[in-house]
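*Asks:* Next up: the structures, one after another.
What follows is calculated from the coordinates using simple rules that are stated; it is not laboratory data. Everything numeric in this text was worked out from a predicted model, so none of it was measured. Cβ atoms are built from the backbone, for glycine too; each structure is taken alone.
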Structure I
Amino acid sequence: MKLVTTAEMQALEQAANAAGLSYATMMENAGRATALAIREEIPATSASVLVLVGPGNNGGDGLVAARHLSKWGYPVTVYIWKRAREQDANLERVQQQGMEVLWAAEDAGFQRLGDLARACDILVDALLGTGISGELRGELKEMLWAVQAALDSRQAGDKVFQRPSHPGPGLFAEGQERPFIVAVDVPTGLNSDSGEADDATLAADLTVTFAYPKRGHYLFPGAGYVGDLWVADIGIDPSLADGISLQVATPQEIAQKLPVRPANAHKGTFGKALIVSGSGNYVGAPCMAAEAAYRSGAGLVTLGVPEQIYRMVASKVTEATYLVLPDDTGVLVPSALNVLAQHLGDYDAVLLGPGLGTEKPTGELVYAMLGASKRAMRMVGFGVSGRAEGTRPALTLPASVIDADALNLLAAQDSWWEYLPPQCILTPHPGEMARLTRRDVAEIQADRIGAARDAAMLWGCIVVLKGAFTVVASPDGIVEVIPFANSVLATAGTGDVLAGAIVGLLAQGLSALDAAICGAYLHGLAGELASQEIGQVGVLAGELSTFLPMALEQVRAQ
């Protein structure tokens, strides 16, 4: 599914109108879709509805929604901030249908609005849409503050529907009730390009947007005001968006990418993954990565770990096979390359990095594994002829995922991306991304999409920028946003699970881009399932892998 800017959405609407889909028809489709979404969420037609209407197309969508909800039996009141009283077909239809219509200009101090907000069960925000930029001002801001104050004063009571699962970003005190808030396209005051939100913006439980989601839906702080996001078809031909490269991953897309699972398969059918991981200080990382690789479907997983921690790791992960690597008090050393070189050709994919530590000997090993250039060989002590402390083993790295401490070791060198094997996958969190790019974390977070896209194109690899709404970018400019933001993943070790899931899919034959997208999506969905099963707080990273098979089954059922 495409992810669009405000300008791109306006261009799509113009193109659709020129092709014969009129603005009036798009408005009718949008308003009816909003009403249908409300009926799906709150089917009890005794629920009272307050629709806040603005002057533009967003207000028109709200009027259409009001008409349909009233027709289905909901008691609806329309409250208009600004709108022409004449030559508005949608307003005339609302009035002809007998709904109560009130005007802000006739409501001194917004007293009537406050009463309605305190009493309604469903509140529809159709004031301003995607065209907003900058702060809300004047009467509109005062009006929204009046609504906020009315909602804050509501007391808990019997409702005709179950309390929504998305109460918004802390705007209501404990024990107070609130209506189910629905935003049309975007909550008023949310910038649909930047994700900035005005302090008067109403936090929605449900946002119904049209044709395609907007960037601001997936950028914080605005994303915290969106609630559940529904994307409604309003009739725009999908081919009109062919030139837009930014996308949001969908379960249908992931299902199409996943490897097939033939009934007559054997373990070799599903690939072999090698994970070079762990150190004396980080024994759990290889365990979590290996389990995730298996849980994502890999047929055989081998752990290359320091000799000192081998017994501890093997006691926890009994399904894996092992390459026991030379170390110095739990730190991998360059001579481990001799062992790895003998076996790398046996594997379909390799993961390098989780829990390695950042000691200098391990850095030498990382560069020796990655670097095929003369510059890399010189840096780690090998002569141009391949002679130094010994002969550098010849090796070709299989499809690769580079994660965690391997990224930190890379970041310590200038032009480090020159050492990367082609089409490898890098999985930085924002801190690691800042080190790799020599930028501030705040700068990365301010433009996550741009940061991932630019880095992938410069480095010539797949970049998985982790975090709320993980961004996956490829060197050819394809960028995909993963539609999950869940604090259950904000705990140590979940990145090891993600890297393991990606290498497991890579071993099964997916392309680097598809493995990164699918792995990130399944990881996010596993977090959603874990929070539903265990709770929003206290899910351990080691438990997350157990939800990957459930995520796979849910996606395959699409």
Structure II
Amino acid sequence: MKNLASQIHAFGKALMMPISVIAAAGIFLGLAAAMQNPAVTGDAFANMQVPQLIIGFIRKVAAALFANLPVFFAVASAIGLARAEKPTAAFAAVIGYISMNVGINATLAAKGLNALTTTPAALQQAGLDQTTAMMTSAEYINMLGIFTYNMSVLGGVIAGLITVALHNRFYTQQLPTAISFFGGRRFVPIVTVVVLPLIGVLLALIWPTIGQGIAWVGQMIGKSGQYGAFLLGTGERLLIPTGLHHILNETVRFTPIGGMATVDGQTVVGALNIFNSSLTHPGAIPDDTVRSATQFLAQGKIPVMMFGLPAAALAIYHTARPEHKQRVKALVLAGALTSFTTGITEPLEFCFIFVSPVLYILHALLTGLSFMLMSMLHLMIGNVQGGAIDLVVFGILGGSKTHWWWTVALGVIYVPIYYYGFRFVITRMRVETPGRESDEEPQTAQVAADERTRVIISGLGGEANIEDVDCCFTRLRVRVKKMNEVVDQTLLTTGANGVNRVSDHDVQVIYGPQVEKIANEVKSALGVA
């Protein structure tokens, strides 16, 4: 069970690779959409040929990225879970994804199903009514030139997980001398080509049932309206300490649970996919459909990330002991600016979620309430982060139809709620937020920057205790041999906001946005490529 927990955390970390690319591409796409909107730039700019050609090119690049998301998730899943030889696992994942879809294609062909026989017109001629024909046709897609089931990102994840399981089993496989050339890592793509088409055949037989189940869950959430948004917002925050919030988010963003829409005869599934498709294909998706999708995206986060958490940071600073205020000021100011600008909140959240369940639950419920209210007020702001960048690019520049001003209005209301709510709980319940630690506890003086890497390695039990080092947006994720050799107090002296032990061998050290640089420095010191 503990090994399973470790694998789940590794999987959640792996999902961050494609998500970071999508978030950046989404910002460029949002800017491009705004620059092609005459209401924003004026008719003169909208009619200038060269700038519009460049903007159109940006749209096409972004659209190509979004269209091939399943491949990216297949590769990311394999890289994140491969024990070694990660490039081989990534290469095999691409082969595995293609091979799996070939297996699905062959099974569909045996049933007489292909791109021609599954068009809405062909299905209507076969006796289906118009609505049923369109819904049935939407179940299929051409992916990388292969006619297959429309499994979206889930198909890529399935291919990646099965491929990496084969990789971890066979990347050291030795073969008889006569064919030894095909052993080891070369054996992985070979066994992948053999196994994944069979997986595709199996998927083709059971996918209709799986798809119906996912669609049913999506319909239930859709019928729940703003209450579904409340549950998502609250649940995501509650899962932050475990790192499993990524999996919850990706389920809504890239599966039918987050909604379904049709663009150019192709079905788009998932809240984020729908929103991005609305940017790449202006006017192709009704605004009401886009709003239904964005209730699960950035709009519910903006009042919390831009206004609520910075107010909570101020409360933490004001309730710190006078002798510690200077130290706390530097800590919470950095966290507040990061939250306000980018929507990355963990440096601030880890200041209180482990020391006060009350503050933790209050924050989660207020986040869920924000999601629900933004849904009720019919906002239409997408992307994934929820900071000022998303508000400006996808809200203000998106025009009046986004109803962006409600995020600011709720944010203004959230400032006193978060400030006085946090201050009341901290003082009344004597919560030991930064600067209020017990007098007998040793204070964590910060080490010099040139000593940080050495101290991090020491705090993790030394070089011999470290098996693997990686990172996501905010956390240094380390696999260690012996957890009892990890010293939290030592790690906290390196600028960490918290230490989270997620299994017997996996520890996460929360640094914030600078974690990428820290991870690279640690890897270099360890001699890890």
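*Asks:* Could you figure out which one of I, II the value -11500 for helix-only ellipticity at 222 nm (-39500 (n - 2.57) for each DSSP H run of 4 or more, over all residues; to 500) was computed from?
*Replies:* I
*Asks:* For semi-axes √(5λ) of the Cα gyration tensor in Å, the calculated result is 52, 23, 21, so let me know which of I, II that is.
*Replies:* Value 52, 23, 21 for semi-axes √(5λ) of the Cα gyration tensor in Å corresponds to I out of I, II.
*Asks:* Given 3.6 as the derived value for distance in nm of label points 7 Å out along Cα→Cβ at positions 125 and 213, which of the supplied structures I, II does it correspond to?
*Replies:* Value 3.6 for distance in nm of label points 7 Å out along Cα→Cβ at positions 125 and 213 corresponds to II out of I, II.
*Asks:* Here is a further query. Figure out for me which of the structures I, II the number 6.0 belongs to, where distance in nm of label points 7 Å out along Cα→Cβ at positions 93 and 397 was derived from the coordinates.
*Replies:* The value was obtained from structure I.
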